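Below, each structure is written out as structure tokens.
Derivation of every value follows stated rules applied to the coordinates shown; laboratory data play no part. Keep in mind it's a predicted model, so treat the numbers as computed, not measured.
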Structure P
Amino acid sequence: MTDFLTYNILSVDKLADTVVRMAISAPDIVRNAHAGQFVVIIVDEKGERIPLTIADFDKGKGDLTVIFQEVGFSTIALGRKRPGELLYAVLGPLGKPTHTEKFGSVLCVGGGVGVAELWPVARALKNAGNRVSCIAGARTKSLIILENELKNICDDLSITTDDGSYGQKGFVTGVLSEKIRDGEYSYVYAIGPVPMMKKVAEITRPYKIKTVVSLNPLMVDATGMCGVCRCKVEGKTVFGCVDGPEFDAHKVDFDELSQRLSFFKDKESQINDPGVS
């Protein structure tokens, strides 16, 4: 069966250890794509569905870029594909786009592979006339991605590593606390591991700064039918795939989200945004 083999891989390159950037020809998807949305990729006819954030897109060329970490069978299989090969299917764009307007001075915070989404969102916020500060973190220097791309977009960029091998030693939330304390910000956007996003919400809540997070619940069909990606926001059940992936950080039940992800502990610490397989 070859009816769906229409998505040609244009390029594949390694950004860091186990982190892959892939460009795909997908003009039908790119035509309606916006920052903050995602796609679902199926590598071959027997493959499972892999939800991945749209890291970049070129509406003129019809090219779509995704960035993912090779952490399981399906993402490893995707990472082994080479330019010129075809993907079985790509579905999208999915999810609601990032809401952008002129907030004033904004802070964008990304951890791990979540930095892949930080890039297009920061760019969209910059294009809306905001002053954009970015904080990007990783466990170690070899896992830092898109530093140059972020430098070209952000008015200032802070890099952190857990082990101090590059940039400032510590977590992105430490730098966030310093910036919030010393400056005035109207808006904070965060994407990364659940504990990180929860901490960001805790830091900004006392200052009453509007804070948005892009959640990373596990997904199956990614169209709102299966309910696997359900989360609690303001006490109500929502679906990450169709109601999100972005939500008001101060209304998200992070404890319940962490509990659901704990059923898949082998993936939780490296889960992509909004999800990997």
Structure Q
Amino acid sequence: MSDQSIIDYILHLGDNALVLGHRNSEWTGHGPILEQDIALSNIALDLIGQARYYYQYASRCINAADGASRPFPGHEALTEDVLAYHRDAWDFRNCLLVEQSNGHWGKTVLRQFFFSAWQFELYGALRHSRDSQLAAIAAKSLKEVTYHLRWSGEWVIRLGDGTEESHTRMEEALGDLWKYTGELFVPADYEKPLALSGVAVDLATIRPAWELKVGEVLEAAGLERKEGEWMQKGGKQGKHTEALGYLLAEMQFLQRAYPGCEW
């Protein structure tokens, strides 16, 4: 286990939360009804809050590393803002699922459900990490994720088992998103030694519970899970879809145009 492995893992967790948080924030003011607009905006804030915890921890680890081994050498002291706003797409370690475009409301809530079901199991296990900081972040965030999972699961059932139109749209969303779920359980090179040492989560151990939860909700929604479909991957290693580039161009514009600006 190296310093770079733990840094990459922390960034992976933080990038997942930041990117999905930003995606959800794009719905603010555009939700189908006011109550649900606010609900998704609050989920976005929860995720961005999680990202802050991870980036603060990652910045401490990076700043403590030897100069020769530090990533992002252009910055003397890294902060959470530098990690969020001054990295390029290939530096991000998020899974491909979270960067996918919002599409319609049904696609957004299905994406959230897949991710929250994974986060729920991941954080449940990460609470027992040998890294006390990761364990503390997971324990605090699990309370939020429990709500995210319930909220998104209820919406998947509501739309899948709703009208003919809503059911058709959910089938389309499932066809668009399912191929990105496999990556959630494929460990990156930096995850493997951390899992063996008890710092990271062995993804194989949480997959059965995720599949059970997802299967139950999809069945209740009248949706058929895709079997044997080719799974996309690469996000954990910095290989992303073009969607992330457009997202970062919007999210990072202010800091890129006016470096170091503060509210």
Structure R
Amino acid sequence: MSTSTSAAAPDSLLDAYRIHGEPYYKSAGNEVDLYLAAYAHRMPLILKGPTGCGKTRFVEHMAWKLGRPLVTLACNEDMTASDLVGRYLLDAQGTAWHDGPLTLAVRHGGICYLDEVVEARQDTTVVIHPLTDARRILPLEKKGEVVHAHPDFQLVVSYNPGYQSSAKDMKPSTRQRFAALEFDYPPAALEAEIVAHEASVPVAMASTLVAIAHRSRALKNHGLDEGVSTRMLIYAAVLIRDGVSPHDSCEMTMTRALTDDPDMNAALRGFVDAAFP
């Protein structure tokens, strides 16, 4: 039985995870400076905020800025510990251990980003606990190995506290191992600038879409779980740029995507009608 993870040089194992071009990100506060201060101590971080507000883009930007590979995993309820740390697999030489994405980041000094971490089963996420205290280790029980984190390794997780049910909320024993940064949708002018840049549309058009989003967000917890996100605005703006009518674009990317409730659909269409008479 082989226990070799790869014949490749360690520096090359994370090449596929390197970000070579600067991801566009507009800071809404001091989050960049705070992240840099946390990374200086390799402090584990939670990014909290609504869906589609820019958490993932922020992590991509910071990984680029720091010159570190970024290993991203979208968590889900079917994720197992082996999906994170690795498993034995058959290959041409027999049975060999293959590091999972988390283990690759731990061994070789990447930033590991677990997106929507509370979607993973709690018995899976406990494997990160030894990485989030002074030990900075990752036990590989099936392999009989303890991996000591590379000096450049950092763990970052995200979740949306307003959207999760109590059954999926983050356990206090996990939460208290992290520092936290809180995100929200940007101020209207900045959000319009972001949408205009990402979709290559005039700022005036982006501002109109942002106004619709702000009205929808006022309905959160009053019929909607979430309002229109910045990501949805970019989708709508791209379709409008490519010649789809504003009403059809908003119907596809906002109204139908947000809810199936007829009353909420009608309210959202009213916002669009008012913005594009």
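P, Q, R: which one has mean projected area of the Cα convex hull in nm², for residues 131-170 alone, as calculated, at 2.4? Walk me through the numbers on the way to the answer.
Details: P: 2.4; Q: 3.3; R: 4.4.
For mean projected area of the Cα convex hull in nm², for residues 131-170 alone, the value 2.4 is produced by structure P.
Using helix-only ellipticity at 222 nm (-39500 (n - 2.57) for each DSSP H run of 4 or more, over all residues; to 500) as the calculated read-out, with -6500 as its value, let me know the right label among P, Q, R.
P
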